[in-house]
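Q: Each in structure tokens, the structures are laid out below.
Nothing in this text is a laboratory measurement; each read-out follows from the coordinates by a stated rule. In this text the structure is predicted, and so the values were computed from the model without any measurement. Cβ atoms are built from the backbone, for glycine too; each structure is taken alone.
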Structure I
Amino acid sequence: MITVKVHTDGYGGKKIGKNIHIQTNDKIHPEFSVTITGYLEKFADIEPQRIMLRGSLGQTIKAQVEITPGTQYPFKIINLMAKDGKYIKFSIANAKKSNAGSYVLTVENLKKEIGRYNDVIYLKTDSRLRQTIPIYVFGNIFSLPENREK
């Protein structure tokens, strides 16, 4: 028996193909290749998939992500936590539009000096299929040139 695991994060809603090279102890067929292709169903729609917090020092910098569970894989978000959390504040709420079951994640920059950072917000779900959904956060805080107003 051969077990193959394919990491599919980020490929939902797409067709993928993977080539597998197999070596055996069979003298007639010591090695061969198999191609596996298939369509991956989306577990959830996440828009945008990554958060970019980019702006000048002293400016309020916020971003939102909408998370909508797939119809075949409903789930609830039961908790969230940041990997680091030093430079971000975040909250989650039910979406206030026709997408019942959708969530809006709001993330705000807390960094008070010029520089870049990254973090990950982990959304804990009640799903057995996907217990954690990572949302990647990238920050870039810069200064405005002296002759420009905020």
Structure II
Amino acid sequence: MLFFVVLALLNGVLIGVSRTVNGRLSTRKGAFRASVWNHVVGFAFLSAILLVLRTWPDVTDAPVAAYAGGVFGALFVAVNSHVFPRLGAMSASVLVISGQVLSAVVIDCVQQRALPAPVRLAGVALVLLGLALPRLSARLRQSEPCPDPSGPN
């Protein structure tokens, strides 16, 4: 289990690095061109791995709905390439993670045909609050009056 936790954390690091690289490319070439390059290079990389492993997926075996993942993935990369340099790494990541957490709750509700347990909803609320804390803290700091450098009169 620890292996999978470390693998998931490493994946998160790689996603952050990927977003940064694609964001920089996006500022020079545009979000959709950055997304195209991301997917072309990714396809070439995965193709090379599959050739080395001497295996290739049977694309006729996948249901039609499975191809929607490719569309969503391409849009995800293109949108992130556009917003990342404009919002900054932290803000863009917080918003993306918030959207993932909220959509995960909805997907689980639909698949399980039941509302999540109150403790799970409380956990989601805590995660979202934790993600929002840096923004709330920054707003509070901005609204505080600046101290008078000359001191009290």
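Q: From I, II, which structure was log10 I(q)/I(0) by the Debye sum over Cα atoms at q = 0.14, 0.19 Å⁻¹ = -0.80, -1.12 calculated on?
A: It must be structure I, since only it matches.
Q: Using the calculated result 0 for helix-only ellipticity at 222 nm (-39500 (n - 2.57) for each DSSP H run of 4 or more, over all residues; to 500), pick out the matching structure from I, II.
A: This value belongs to structure I.
Q: Ok, one more. Can you rank I, II by relative contact order in percent (Cα under 8 Å, 6 or more apart) and just name the one with the largest value?
A: Numbers: I: 22; II: 26.
If we compare relative contact order in percent (Cα under 8 Å, 6 or more apart) over I, II, the biggest value is for II.
Q: Then there is this: I have 15.9 for mean count of other Cβ atoms within 10 Å over residues 51-58, calculated from one of the structures I, II. Which structure is it?
A: The correct label is I.
Q: Sticking with this structure for a sec: Identify which of structures I, II gives the largest calculated value of distance in nm of label points 7 Å out along Cα→Cβ at positions 35 and 91.
A: Numbers: I: 5.2; II: 2.1.
Once distance in nm of label points 7 Å out along Cα→Cβ at positions 35 and 91 is worked out for each structure, I has the highest.
Q: For distance in nm of label points 7 Å out along Cα→Cβ at positions 83 and 123, which of I, II scores largest?
A: That would be structure II.
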